[in-house]
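Below: a set of structures, written as structure tokens.
Every number here is computed from the coordinates shown, using simple stated rules; none is lab data. Just so we're clear, the structure is a prediction, and the values are computed from it rather than from any experiment. Cβ atoms are built from the backbone, for glycine too; each structure is taken alone.
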Structure I
Amino acid sequence: MYWTMNRLPVYLTSTLLVCILLLAGCNVYEGLYEEGASDNPEVLLADGRNALQQKRPTEAIDYLRKALEKAEDKPVLRKQIEIKLATAVLQEYEIDALSFSRIARNLSGDYAVGKVIASKMQSQTCNFPEHHGRTAFDPREGIDFERIGSDAGAEALEEAQTLIARVFTGEETTADPTFPCEEEALDAAVANLQDEMTHAEIAEALVNYAIALTTEAYLEIVDAGGNDASFYYATPPGGADYIGTCFTDAQSCEDTIASTAANLSRFDCATRIFQKRAELLDSTNAEELANLAREGYESLEVSVGTSTCLTY
């Protein structure tokens, strides 16, 4: 009897401890798990999302690359991982809606202030007439061109586009999958994804591709003239602003016009992607971003349509 009574408190204490551990659940073991150490792709995807929310894109990339390797036989999960990996790759270089807004506003002339009539400038070749108004601007302002335009930045832009193209085409074994930019093909791809993914996931994929595509095209246009280019918002009498450039070398002018024309279809694709995203989200903010993209594209289209290299 003495033994039983002495053991009873011990038994009750042990039972109480077990209950506390059960109530605490996974929190007891939370400190034992190392983020990114799992071999479960779903856990690694969650780790990647958490790292992104905490502004740790480099770590997120590591977790998501590992998740992609572990999800070979799970096509839907692979797409979710690819979308998040594209987000992480772009976030590492601060390529996002804010950087895109800056690019679009540069193209549309939103930052133009105080138009003046251009004075005669000797030994310059410009892609707009001398009598058009002009205001100088820096297309690199507010954008980390040195970082984004580096080899690593170019690889990030290419990787993001490849990841999202695979999401929309399902071409996992193709090295360079083609994103469906045409209206009908894009509609069909979005409809197919809606059967297996949320609108938010599809919208994230769309904005990733559009931003990467626009940024890459913008870099090429700005870099086409090298250090010889001076950029202006040009204004014809009674007309709308467009992007104008002047050079000391005529060939640089021709190269910039050619680069702008070659990239015009990419900007057109991006504007339609932004509009599709706005329709999907039914969001005022998304619609505003789509309108901004369209304004930038239309300004660039006018620039290409009227561009002729003139020396004066």
Structure II
Amino acid sequence: MPVKNTKKIKPVNEYPCDLMVRTDDGLGVVVVGQHTYYNLDGKKKLSDWVQVSQRVTLISCIATINGIKLRKPGEGSVHARTCQGAIGFINMHSNCVAKNAQYVGLYSLPCTDQGYNVLPENFDRAVSGFAARRLVVDNAWNDTDEYMAPNTEESKYAEWQKDCYIFSMFEHQSYQTSIKGEVDGEAYDFINNFYPFTKKETYEILGLDWKQNSKEETRFIRSSGKLDSLTPEGQKVLDDFKSCLSASAKARPEYAKSHSELQVQRWDCGWRQLKGLFAEACPDEFATLKADFKALKDKMLPLVYELGFLKK
């Protein structure tokens, strides 16, 4: 009687492939690179890793389209929900590279698309996941690649996390704003917990009078100590932002009048509200900020793969 082979076969979840394109004459193909395709068997999805682990009670609330415009619950596709203690919201549609360009963003309040509330508990994971998603541009080879929870024990992760704090404030889809408005007769007032300076510091930067009885305020990303020990590249971007605030200060009141929807008169405005002002009022300082932010992005991009968010 034949003996049954009981040896277990190790499952394969990685598939290295050559990337090939047709030659210009259309008669053949050439190898232009390699890419590893894979499944997530035994792996934790980034989208699951980012979420708050504790059970929270969700309540319906208004939502935003772009950080500025508000929509009431139940209007169109709006189904936003928040929870007690939420300090922001991360829009994270799906878990693959193909959705990075349009469906990943950070907000002060829930947006009209899919995502998760940001609380102090998952703040670090939210900004880390946001950076990992937004740094990678989709193409024909990688658009179906799925994100995984990173290796936080890797020696480079601590520095990555510090840079994520800065990245989260100045990326194209950083929609954290400080706004107030009214929807169906109900007033709302949302602060920007990603604003890096205190209220008093901001007044000093803008050259405004700080009255002795004024109330000092500090937003979460600063009060939590997240910005206490930045990398040189991250600190440079933050210093550039401060320079832009100072250089555009005189133009800010008039800009506020002509762009009232942006509410730039609020002291803790975010990138979505201020970048147009910077482009008009201090183009040189703004160009420096953008160049240094690009340098930060170039530094961070390889770590998306080195830390295990994606496979090459």
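What the table shows:
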{"quantity": "Winner on FRET efficiency 1/(1 + (r/R0)^6) of positions 87 and 151 (r between Cβ atoms, R0 = 25 Å, to 0.05) once structures I, II are ranked, highest first", "calculated": "I"}
{"quantity": "If relative contact order in percent (Cα under 8 Å, 6 or more apart) is computed and equals 21, the structure in I, II", "calculated": "I"}
{"quantity": "Structure with the greatest value (metric distance in nm of label points 7 Å out along Cα→Cβ at positions 95 and 223, set I, II)", "calculated": "II"}
{"quantity": "For FRET efficiency 1/(1 + (r/R0)^6) of positions 191 and 215 (r between Cβ atoms, R0 = 30 Å, to 0.05) computed as 0.65, the structure of I, II it came from", "calculated": "I"}
{"quantity": "Given 66, 34, 24 for Cα extents along the principal axes in Å, for residues 71-238 alone, calculated: source structure among I, II", "calculated": "I"}
{"quantity": "For 222 (volume of the Cα convex hull per residue in Å³, calculated) the corresponding structure among I, II", "calculated": "II"}
{"quantity": "Structure from which -21000 was derived, helix-only ellipticity at 222 nm (-39500 (n - 2.57) for each DSSP H run of 4 or more, over all residues; to 500), options I, II", "calculated": "I"}
